[in-house]
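Student: In structure tokens below, several structures.
Since every read-out is calculated from the coordinates, none of them should be taken as a lab result. In this text, all values refer to a predicted model and were calculated from it rather than measured experimentally.
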Structure I
Amino acid sequence: MKVALVQTNPIIGAFERNLRQVLQWIGKARQGGCDLVIFPELTLCGYPPQDLLERSSFLESHDRTLADLIKQINGITCIVGVPERRDGPGKPLYNSALVLERDHIAFRARKQLLPTYDVFDETRYFEPGTTSTVFPFQGLQCGLTICEDIWWSGENYEFDPIKDFAVGPIVPDCLINISASPYYYGKLEERQRVFANLCRRNNLPLLYANQVGGQDGLIFDGHSMVVTASGALHDVACGFGEDMLVVDSDQWHQEGRGGLVDTVEDVEKALVLGVRDYLHKTGFQKAVLGLSGGIDSAVTAVIACKALGPENVLCVAMPSPYTSQYSVDDALALARNLGCDFELIEISRAMEAYRESLAPLFAGLVEDATEQNIQARIRGNLLMALSNKFNRLLLTTGNKSEMAVGYCTLYGDMSGGLAVIADVPKILVYKLARLINREKEIIPERIITRPPTAELKPNQCDQDDLPPYEVLDVVLQAYLEEHKSIEAIAAGGIDIQLVRDIVRRIKLNEYKRKQAPLGVKVTTKAFGPGRRYPVVQGFVE
């Protein structure tokens, strides 16, 4: 039989639009001679719908859309993911997969492992299923599962849903998994490793259909795939775009290609997809950002132009008396290389107005970070004015390393609607810049090679206030993503007092990050909904 694995890019709750999308792919699968078409988790409503699942009107709209889909399948079998209503004690919904044949629901499977770690909170809405489903199709017995059910780990869950297949009355010939698995740097290789072990352990091939697209700060990368019973990759759909992968059951035991490798280029694709989908799905077509002549804003500008087209991006340089001519020249050169609009707004007079207004209150006090922050806040206000006036979403340009330790200004450079690289450590920002320039110079070389500086006071350099980024990023990854203790991090050769100071800064600046714009997630632990720390706390490590 021929099977189509379809990775769709839904808009959450846009039921008519999502249904049209599904029906178009069904039509393509039918034209391609496919017998079965498989869609991702929560196909019609999109993943994750979060508290929309608590709205009865949302569920009613979903059920009407599902009924319309069932009427229009026409001669092909279809697997879709749905929130399925249930009665009795417990949560009111299952996270289910339905097998649709002709004009009815032929079989159903209910997600058994409901993740509650990182960005996931499924036990808030769903009741876990209790049995594993095997359904017959054209001479094969298919084990049907949903996302987390094939990610079983003895550390997180008591039972393995796949083991139920081995002890059940019918042993499957293949596994099918419908999924909404978010991307982060390293996920492609991790996913293949987990799937290869799963297939070898159970001696079963896997058909995996994954959602694609940006949803708030999450990126779903697609890469739907077929893995052989021996754990080899038979075939894979494209990454970071809608696609349909057609496979024949007579051939899916054959190794078809080498494995996927995580690259910096994947990070760039994820960021571009995240920016494009966030703006377009929220109704924006155009963006504005401050272009300082530094590497962070340069990389952000490139990503914005790739996502939206340079004609839809406005870059604004806002020099102060401390801004070097190099910075202005490099910002202008970058904008010309990109072909985007560029404006220059001097902020010296605004700075003087602030000084005059505050002079009576600041009399006799030495200038400090307060005056530096005023500059950042002037720029933030100007950019927000442009955003309001011209209906352009303001993109912020701060990186993860600086966000972690508070090297950013609340209501200043943190102002905006989307923080493009807020989950990108500084060293990875440099790697992205080199990737962008791999064929020709887009980002002026001086932007990449000159020491990073906020230029908020004379002769300022980031490393005057921060540890070297090569050290800072190591500590941040170990503490934030690997959850290592201060002692364990220091054991790797970093001064323990420096580690303590970095951790102190992370905790001290939690209040800033609570007020930061939504960021695009590309690491295993981003600041945002997947990291829940109290602002007010007294714990000291």
Structure II
Amino acid sequence: MSRAKLSTPLPPLSQVTQIVSAKLRNPSALQTINGKPIPNPLYNFLPSTENPNNIVTLVCSSLKKKDCVYWDHLQQKGLFSNFTSLEFSRVLLRCQSDSCTALTFFKWVKKYLGLEPNAHNYSIMIHNLVWSKNFKQAMKLLLELVEMKGNGLSVYKNLISCSNECNRDPVVLDMLIKAYLKKGMVEESFRTFRKMLNLGFVPSLITINCLLNGLSKVDCGEKCWDVYEKLQNIGVHPNACTFNILTHVLCNEGNVDKVNEFLERMEDQGFDPDVVTYNMLIDSYCKTGRLKDAVYLYNIMTTRRVNPDLITFTSLINGLCKGGSVREAHRLFHLMVNREMKPDVFAYNTLVDGYCKQRMMKEVRSLLFDMIGSGIHPDNFTCWIIIKGYHDQDRPFAAMSLLDQMCQNGGVPSEEIYNELIGSLCRGNFVKEALKLKVEMVSMDMKPNLNSYRGMIRGLCGSNRTVEGQFLMQEMVESGLPPDVEICRTVTNGQCKERNFVEAEKLLKLFAEELQIFDSECYNALVRMLSMEGDLAKLMEFQDRMTKIGFEPNKLTCKYVIDGMRRAMVA
């Protein structure tokens, strides 16, 4: 190297500062490797508050001073232009003592820098919050982390890998199990439980009960017993909640004998069944038709001074009603009332349904008045049960009376109730009343269903009011409900019965072209009508027109044509 080059003077410090500042204002001009900026030693000529290499120190200093406004200042100067997830993690690690302020910065980065925290950032922040006992915020971030996609390592591995850097608390793994359960990821929660045990972590009994409950809800009985077995191996003693969940699992499996064995084991370990346990067993016995066992268990409850509650009585009443023992169920109902337990609408509905199925409508009405007198308003299901009971006995006007009473008490009948009543009235040939009820129904923005329309149209056509039936069918179509084959046959046969051949043929053509219904019975009804007239030319012309539309003659069609030819020859 020549002396001339050695003696070349260095640029003044102010010029260096300007060059560096220019590069700072143009971050794209900075050198990078794999997209990450290379720390430039020239930045050290800048004041410390303008040096991008000091961004972590500057942020941490502002965090200690709780100066959140300073972050906006740093952003305006461009110091956050190359802020990376790695630097983000360094900030969070250096501010573990003040997790609340660190969380504020965490949210600020997401909102104002547009930098989406990665799984490592989340994990550090979660550890910080858990260490500070801020479990609510920690769970919120944990749920976000669980939902993250493409985060590389699993959530469990991320939390474990960060635990060597952070102030850690094993509770974070308990919270992970609960987070998975909250998101419905039961399988992941079970895997996390097993991984925890492999690493020597012991979940709390509350967490284990949450896991058992989650597994039981998705019918993972085998996994529940796996958890219970490991529970005993790690020396965690189950409580009454644990046993009740497992009892529920056995009841769902329908293995009542195994339930009895489990209860004996439970009592051997010093736990007495509580009202929740008995309720599950009684409900299971009732659902499987073992009413004697259910009643026996109820008697055992009272012997052991475990007071039955509303659920106990309702389960028994429901079981007895389904078994046909409605009188016994009502006796139990009175016993429940005498013990100062106020029956709810479900308890009343259970008994009402039992009486309706036994066709004991007098008792039903008495129970209904008792229900209203107790301050419990019948719901739509109550009325539907009773109306269906009257319907089965062909007593539509009794059902109508109940509907009026319901409306006077402020009730609003459902669409299902109206349709049931219309069907009941049509079944008794009370078409006028059914049509009136249909108008009332439509005025309440409710739509008659297919069965209601079918019954009304059948009633109109059967009483020589086919034109009205046809208008009703048109109303059906306009409301978006296409008629079925039975309705088409009813209207066509009605026109044929009234000797309206032209209208009947129009209907046949409409059904074929608009509804794609090619019904041989409708077609043959018109062929038979023309055959009875004995006009062979008219019959042949009709045959030609129908063939062009797509109708095909069958054996019955040929029979009617032959009959028509005979009549024509006789004439």
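Student: In terms of percent of Cα pairs over 31 Å apart, which of structures I, II is highest?
Tutor: Numbers: I: 52; II: 72.
Top value of percent of Cα pairs over 31 Å apart goes to structure II.
Student: I would also like to ask the following. If helix-only ellipticity at 222 nm (-39500 (n - 2.57) for each DSSP H run of 4 or more, over all residues; to 500) is computed to be -11000, which of I, II is the source?
Tutor: Working: I: -11000; II: -21500.
Answer for the origin of the read-out: I.
Student: Supply the structure label, taken from I, II, corresponding to relative contact order in percent (Cα under 8 Å, 6 or more apart) with the calculated value 4. Please list the in-between numbers first.
Tutor: Values: I: 11; II: 4.
Structure II accounts for this read-out.
Student: A follow-up question, please. I have 11.0 for Kirkwood radius over Cα pairs in Å, for residues 149-188 alone, calculated from one of the structures I, II. Which structure is it? Intermediate values should be presented prior to the final figure.
Tutor: On the way: I: 12.4; II: 11.0.
For Kirkwood radius over Cα pairs in Å, for residues 149-188 alone, the value 11.0 is produced by structure II.
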